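Structures incoming, each one as structure tokens.
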Structure 1
Amino acid sequence: MDKKRILKYKHIFFDLDRTLWDFEKSSHETLLEIIDEYELIRLGVPSKEEFITVYLDVNEALWDLYRKNEVSKDDLRSKRFYRTLEHFGIKNDELAHSIGHYYVEQSPIKRNLFPNTLEMLNELQGQCEMHIITNGFEEVQQVKMKTCGLKHYFKAIVTSEKSGCKKPDSKIFEHALELAGANANESLMVGDDVPVDLHGAAAVGFDTAYFNPRKRPTPERVTFEYFDHKELPQLVS
């Protein structure tokens with residue numbers, strides 16, 4: 001990018017999981033490790049693919065409840081592997097707890113960023129201030145950013161756990177603006193989930209950018225849509 005070029009935004013806020021950090025790839029790698037480490041096939045799980053499919057369904061259902069404040073962080077972590085194992089007739093609290101601990105320890109240290117993430121951040125750095133707004137847990141998100149070398153790019157790092165509210169609640173976006181010293185009319189929110197990442201931001205006055213690497217249909221209006229992080233610097237200049 002031409003260093004003299006003026007960006008449309010003074011502040012760009014990013015979601016973390018599934019926007020910068022490849023959650024699916026990191027989770028998949030960790031689940032494969034768990035199946036082997038805990039010999040789950042020997043315990044009665046029919047296949048690696050079936051275990052992962054069941055886990056993903058259970059985990060997403062619990063995360064949906066967590067976003068609605070209907071289950072706690074501890075409940076989410078303790079129940080997702082217990083319910084997955086229970087599906088296969090394995091009722092073992094100790095095993096579920098151990099697997100849950102392994103997952104939380106190992107998944108965040110995976111260095112899986114989406115293609116061109118660092119190149120994009122390097123291109124934007126110095127042109128605007130960049131920030132994070134994430135629904136992830138405080139300590140886990142900090143580990144991800146530190147492990148992948150992301151942390152130094154961002155001024156304000158706002159997690160739902162620390163702020164006490166979750167996307168798409170407008171309060172978390174208002175809190176992030178205050179923490180960043182930004183105004184909504186000079187800010188862009190970038191995320192992969194339109195209802196969660198972008199609706200609340202738009203309601204507060206942000207422009208929005210939908211990161212859509214899988215090229216899913218986009219029926220809802222956003223300011224920008226893009227498919228590869230190398231595109232973003234051009235869109236905002």
Structure 2
Amino acid sequence: MFDLVMFDLDGTLVQTAPEIADAVNDLLREQGLPEVGEDLISTWIGHGTRELMTQAYAFSAQIAVDTVRRAGTMDKLMPRFTVFYEQRCGTRSRLYPCVLESLRALRQAQVRMAVVTNKEQRFTTTVLMAHQIRHFFDMVIAGDTLAAKKPDPLPVRYCLDALKVPAARALFVGDSQIDVDTARAAGVPIWAVPYGYNLGHPIAQARPDRIIPTIAAVAEAVAAGAPHACTA
């Protein structure tokens with residue numbers, strides 16, 4: 001069915017909100033600002049850590065997001081956030097149910113796989129290595145790998161070209177409107193999981209081609225019944 005499956009990372013393969021929230025609040029405390037709850041922080045995941053931190057800082061300081069952007073506040077604070085997130089990255093994240101079994105099944109079926117995320121490369125690598133899944137992927141495209149990131153279709157098209165797979169033989173699996181828009185712009189089918197972040201909105205509103213309960217559905221489809229067990 002598919003020769004290549006491209007996965008989003010945060011909210012699709014790995015639940016990263018707890019440790020992202022830890023790093024955000026580390027920085028807010030250092031700045032003398034109130035902490036922000038994990039549930040709210042999770043609604044800002046998807047555009048990269050700079051945008052997430054911009055939203056969190058504006059909310060905590062009770063000022064407009066545009067004011068934070070115009071003031072260049074993040075130019076000063078992101079180096080400190082990087083320090084905090086490097087300390088936290090991989091410490092409280094976890095794989096979602098069926099991820100490990102499904103990646104194994106896809107690899108056994110000789111399906112090529114890639115990660116396409118807006119998370120910066122250094123954090124992406126840390127998360128993948130912490131959960132021992134980096135070796136499953138033929139390619140990892142992070143938010144700072146190319147000149148553009150999702151929802152621009154460039155990262156997906158780059159994967160297709162580099163791995164020599166036509167769009168009709170590829171699949172994108174994500175959890176957000178950003179992923180749906182990216183895949184559609186690249187001409188690739190898009191399946192979505194309902195448990196991710198999607199800026200706090202139900203994934204059905206993004207109108208993916210298919211909503212799947214876990215990525216085990218991908219393995220079942222592309223591996224054509226190859227035996228694998230989800231032990232979630």
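Just so you know, all these numbers are worked out from the coordinates, no wet-lab data involved. Predicted model, so just to flag it, every value in this text is computed and none were measured. Cβ atoms are built from the backbone, for glycine too; each structure is taken alone.
Assorted remarks:
- Answer label among 1, 2 for the case where semi-axes √(5λ) of the Cα gyration tensor in Å, calculated from the coordinates, equals 31, 18, 16: 2
- Ranked by mean count of other Cβ atoms within 10 Å over residues 79-86, structures 1, 2 are led by 1, which has the greatest value.
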